[in-house]
Structure 1
Amino acid sequence: MKTKFQCRLTPASTASSVAAVTKALLRPAITLFLLLSVITGIVYPLVVTGIAKAIFPGDAAGSLIFRDGKPVGSSLIGQNFTDPKYFWGRPSATSPQPYNGTASGGSNLGPLNPALADAVKGRIAALKAADPDKRLTIPADLVEASASGLDPDISPAAAAYQVERVARARGLKAEAVAALVAKYTEGRQWGLFGEPTVNVLELNLALDARAASAGQ
């Protein structure tokens, strides 16, 4: 005669088994979560930042530009110049003020949006008002905002368009200002990628430094 044994799980034993399984699963999951958080959130950023500061100290610090020992801006973020004696940068559509680094972005206006056409017309009018005798075609990057709204550079053509106005406002020869533009024109990266550019802030600081040395 065979004896049959039946095992019945009571509610208490079932709850105990679930708790044990849950504990067995949660413990390594929480441990792994904390470990990865420390590695990716603290250790990795510190290591990468340390390497960057050692190899590229200027870039890692924000590519700051100094004048008289004080930071006056970054070579990566444009500034809003409107005085005729300065070169003007590419328009910025950020708000509440141009070149707002905390609100990077374009105008998001479509090509058929009347507001975009009005903005471009206003920029053209401002350029013509600052140099009414200029008859050359205005380069596109002087009237069209960039996608980031922070572009620090303009094209050599945009800089050349403004040479006579800046020279006249500062009482300089156009050739001298054009020479500065050429000095601060950067070519394509590695001679292959991108287009030549002129950093507006660096160029304007060079103009001020020239004026200071000349006692103007």
Structure 2
Amino acid sequence: MQLTDSLIRCTMTLPFKLPIEPSRDKAQLRKQLQAERQSLVDRHQRSVHLQEVLRVWLVSRQESTIGAYWPIKGEFDSLPALYRWSEAYDNRRIGLPVINRANKQLSFHVWYPGCEMEEDAFGIPKPKDTAPFAPQMLLVPCVGYGPGGLRLGYGGGFYDRTLAAIDPPPITVGVGYAHGFVPWLEAEPHDVPLDVILTEDGVHWQRSGL
């Protein structure tokens, strides 16, 4: 029994490998990376590590308002780490996105544990009747990511449109698991590079001078 348990623990810590090469087609690549993420046998362990990476990275930051997201499809859940961060000072606020169906942009409304929630048009929980605010920092979930802060999202363009409309623009921090790195990923004309990318292995990318 002890040997079997040890083998299981060892297997769960090994890097997950796709049985096929990542597709060069972005639509197919998104599907592959989402399927891989949801199949990670050690996803909880990776999440715990990424929680710690995020908490440590935030220690040196001066921003007091952060826009986050409600995790879906096996995404990393940043909210526990952010709540711990918010407890340190009364002026710190966390927000979750609310989609404007007319312009397909995101606005961010105050979230706290236990606040009333409702589903948006996509079935994702959002805060109900809480105050909107312009975040100084955005945590952005990554389906995948590439060199130089390049993010692969779901293809809807919500974050790109939102970032173009926020003035002054917030610091953008991509969060995701290390399996999602795609070294040959290239930017398209509308892509806005992230300022930082964090994974369970640490700071993968940070813009110079940040």
Structure 3
Amino acid sequence: MESRSVSVTLKRGFVLGLLCWGSIFANAAQGQTIVDDWTSIKVPPAPELKPVKVDTGSTALIVLDIVKQICSPRPRCVASLPRIQKVLGQARDKGMLVVYTLAGQPLADVLPEVTPRAEEPSVSSGPDKFLNTSLEQILKDKGIKTVIVVGTSAEGAVLNTGAAAALRGIKVVVPVDGMSAINPFSELYTAFHLANAPRIGTQVTLTKLDLLGF
């Protein structure tokens, strides 16, 4: 009698075990990767945009890849040009360092709304404008501790140059209406990454151009 009871208990345990494992495998099959879960993930709350008092003596404005080959075909970039033109004028009025970046194009291809002056330095590289350029030395020579980054593309030059600056201990100010991409999602994830990435988020302030105080 005892043997039969033990047998029944074992069988029940075996069946329950199978059901448990079946449930685990079924759940795994439903969401094996982030791509499987893609449509069910909620977008995090929007980050706070903060006012920024600009120390014009130790802050540089970096204008990223506003050239005809990259910006002109992108409506969101073209729409940002008047805003960038305005902040560029404000930075120049205060005698701030302005640095231009390119992605292999000649400096003459910078769009006329933000044409560089002869004395304003420029560098050319891929998405990370510190890579194989003199950008870090240019900033050091001028005692720059903070950079304001504007331009395109958000997920390219803005994300990678902003992150590279932050990892070098430079404070990074990103006006979200001064960066652009082909689609708004790229701007969204760039803002999220810069605000939340380890060792980067603590160095980055997200803002709007009209929240910059010169």
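Structural remarks
- Looking at volume of the Cα convex hull per residue in Å³ over structures 1, 2, 3, structure 1 comes out largest.
- If helix-only ellipticity at 222 nm (-39500 (n - 2.57) for each DSSP H run of 4 or more, over all residues; to 500) is computed and equals -15000, the structure in 1, 2, 3: 1
Every number in this text was worked out from the coordinates using simple rules, so none of it is lab data. Keep in mind that what you see is a predicted model, and the values were worked out from it rather than measured.
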